[in-house]
1. For which of 1, 2 does helix-only ellipticity at 222 nm (-39500 (n - 2.57) for each DSSP H run of 4 or more, over all residues; to 500), calculated from the coordinates, equal -13000?
2. Given a value of 33 for relative contact order in percent (Cα under 8 Å, 6 or more apart), calculated from one of 1, 2, which structure does it belong to?
3. Suppose you compute Kirkwood radius over Cα pairs in Å for every structure in 1, 2: which one lands on 21.5?
4. Please compute distance in nm of label points 7 Å out along Cα→Cβ at positions 50 and 362 for structures 1, 2 and give me the label with the greatest value.
5. As an exercise: Rg and Dmax of the Cα atoms in Å, for residues 82-281 alone, calculated from one structure in 1, 2, equals 17.6, 54. Which structure is it?
Structure 1
Amino acid sequence: MAMGAIGRELIRRGHRVTVFQAHELAQQISAEGLAFSPLPTRGFSVQHYVDLVVAQQGVSIRNFLDYSVKSARMLCEEAPLALQSAGVDGVVVDVSQPGGATATETLGLPFVTLCNALPLHSDPAVPPDFLPWPYRDAAWARFRNRLGYTVRDLMISPLHRTLNRYRGAARLRPYRSPDDSFSPLAQITQLVPEFDLPRAHPARVLHYVGPYRRESERDIPFPYDRLDGRPIVYASLGTVFGSRTPIWDAIVRGCAHLPVQLIVALGGNGRSPSVALPANAIVVDYAPQRELLSRASLSITHAGLNSVMEALAAQVPLIAIPITGDQFGVAARIAYTQTGETVPAAKCSARAIACAARKILSTPGYRERQAPIRAAIQSTRGALTAAAIVEEAIATRQPLLRESVLAS
């Protein structure tokens with residue numbers, strides 16, 4: 001969906017945009033208004049991985065590696081011919097798909113790295129985003145972070161071995177770290193510096209463009225007539241983790257006796273809370289998230305980057321319940337900027353939710369600290385800037401430095 005916003009902007013600028021991925025994503029990609037070229041999957045399945053994440057309530061190393069290796073094989077073996085046949089001039093590659101970068105380099109094509117989640121750079125000042133470590137400006141923390149990145153690289157070595165077989169055959173330099181797969185021309189994130197952790201060595205081609213997706217939401221029905229004027233608490237665990245019934249139960253029970261109105265958006269795949277719904281709760285499958293956030297006093301989230309950026313754009317304080325992946329890194333940024341509170345998923349109870357909610361709702365400082373972040377987001381252009389960066393980097397095949405974009 002984030003790539004869709006950038007793709008549509010590139011189309012508006014007169015370019016032809018095609019997504020190359022597994023055939024099972026045809027419907028979602030077509031819904032974004034983009035052309036689609038299905039690749040033979042060679043055993044790779046996005047839906048199978050999502051089903052495992054839902055069933056196991058998180059991401060296991062084994063499943064992640066299986067997904068990553070199969071995705072890399074598909075892209076390295078099938079994408080070069082598909083890209084060549086389509087007459088592609090340049091490629092936008094998701095930061096989490098090094099197979100896409102390898103396929104592109106095999107053909108000698110320029111590419112831009114797009115971070116749909118957090119940037120994955122191995123910066124010793126920044127904790128690895130998959131670990132629940134807070135930011136600390138201390139020598140011991142930098143040592144800890146380096147150790148974390150070293151362990152990460154060892155864990156994903158099966159992925160790099162797979163990729164390096166294809167890279168060796170194409171006489172490309174081997175990968176030893178995710179950083180090796182990032183574009184030397186341009187890398188794009190929807191963060192703003194005001195909501196990032198202080199980096200020791202920020203890549204000069206890393207561009208902060210703000211949230212990609214800002215167009216109006218499709219018509220999503222919602223019972224607005226049930227809103228009664230009390231402060232709104234909006235809760236969503238995204239489209240994958242809505243099946244975490246114990247977390248929903250904790251949220252519903254934790255907000256039951258607060259002077260608020262709770263809106264729970266299950267995300268389609270979600271399961272309704274198992275406890276009896278209190279009078280102040282509204283539960284729906286889908287909700288017009290940005291519209292409701294514009295009215296909300298608090299957002300309870302799994303700390304997915306898209307949802308958090310939308311809450312920050314609306315200047316809504318957060319309770320983060322990170323479950324897996326880069327959600328820990330997003331929660332660390334919430335803690336660093338003091339724009340909300342974090343409740344670990346393993347310790348998510350009604351009492352913990354109620355305490356965090358009362359603290360935030362009674363403390364104006366959370367919203368006040370969000371003001372400069374909201375202003376920074378409002379000053380960015382998201383997909384428009386991202387598309388301009390992609391256009392220039394691919395046309396010139398020269399590194400596009402952050403300071404040059406800021407100056408323009």
Structure 2
Amino acid sequence: MKYVIVIPDGAADEPQASLGGKTPFEAARTPNMDRVAAMGVVARACHTPKELPAGSEIGNLSLLGYNPFENFTGRAPMEAAAQGIKLGPTDWAVRCNLVTIVDQVMRDFTADHITTEDATGLLKTAQERIGSDPKWRGAIEFVPGVSYRNLLLWRGEKLPAPFSNETRARPPHDITDQSVIEEYPRGPGSDVLCDVMSASVGVFRDHPVNVARKAAGKGVATNVWLWGLGQAPRLRAFTEEYGPRGAMITAVDLLRGIAALVGWDRIEVAGATGYLDTDYAAKGRAGVDALDKYDIVCVHVEASDEASHEGRCDEKVKAIEEVDRHVVGPLLDAIQSHGDWRIMISPDHPTFLRTKVHTHGNVPVAMAGTGIKPDEFTTYGDTNAARSKLIFDEGWNVMPWFIGKH
């Protein structure tokens with residue numbers, strides 16, 4: 001059996017007045033997603049339990065069949081895994097965004113989509129000036145990632161970490177255009193996180209990178225924002241849990257990290273950016289090629305989520321259409337030549353254009369292929385999913401159903 005999973009991140013949404021009362025999925029032209037729905041079933045699933053953050057870290061763990069109540073330890077450790085960083089039993093990883101805060105308002109959680117080169121330059125200086133402070137005893141390490149998405153590591157062997165599972169830190173993309181005064185970290189060790197964030201303001205203020213960006217008319221990174229902290233998770237290999245040998249195609253470190261933790265290979269695609277300008281067609285081609293080697297191929301596309309965070313309805317609809325045309329279509333055509341097959345389309349969580357943040361709630365799921373008896377639905381979308389009798393209140397139960405182990 002060959003399997004394909006397509007994840008249009010954050011694509012689920014509520015009806016939009018600007019779309020005539022339709023959701024972005026329903027307004028978009030999605031003939032290939034509709035083909036999957038007509039050939040198989042439409043369901044609804046909740047991958048983000050209300051007791052946990054409504055983020056991609058929870059949603060994608062659940063989507064891939066891992067109960068987040070049992071397996072989630074924090075977002076940053078997953079991203080550390082993507083970079084091959086080993087966390088010891090006393091180490092912590094912390095997500096380290098470069099952001100733009102003006103008058104205590106989160107103006108841009110991406111620092112104007114800062115380049116990786118610029119981010120690396122800023123973090124190098126942060127390491128020299130903050131990381132070298134004797135009070136940290138060499139325990140903290142700034143690790144550049146991609147663009148605004150970076151990490152801070154705390155090595156517990158050098159200095160016991162002050163954090164615990166009760167430490168809370170808000171994702172910056174959840175407070176876009178809002179005051180941050182009440183949003184700074186809270187709980188054990190939060191004073192340390194706030195101290196590092198505050199110190200970065202002075203490091204970045206007149207940094208040559210920011211001076212050059214400002215001269216070029218670009219936004220600047222005013223400071224780091226620390227969140228998503230946690231310790232190393234221990235996930236059972238996907239082959240042990242479900243059987244098929246998998247590969248992940250994504251431009252986002254979080255998904256790369258989850259793939260590494262569950263034993264999937266990661267396929268890097270030139271032109272995949274994790275943003276609206278990503279090369280959808282290249283991702284689709286890479287997925288088709290991967291079917292020759294792997295039992296299960298997962299293609300994750302971040303663009304729809306990014307459009308949601310920016311409140312850009314037209315771009316969200318466009319991103320969904322691009323996924324349909326360049327990813328779902330080619331993969332649906334290709335997989336049927338491999339004998340027995342199944343395909344699933346599912347976002348990880350809703351991201352509402354109205355609020356610009358990740359949201360708890362159901363997402364529409366379409367599954368088709370060998371052994372799946374078609375239901376009454378002939379089109380994919382949020383409304384049909386809400387009407388479906390196939391319901392997964394615990395979203396991590398979708399995977400065993402899809403794989404055929406239910």
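1. 1
2. On the way: 1: 17; 2: 33.
So the calculation was done on 2.
3. Here the read-out was taken from 2.
4. 1
5. Label of the originating structure: 2.
Only the coordinates and a few stated rules stand behind these numbers; no lab work does. Since the model is a prediction, treat every value here as computed from it, not as a measurement. Cβ atoms are built from the backbone, for glycine too; each structure is taken alone.
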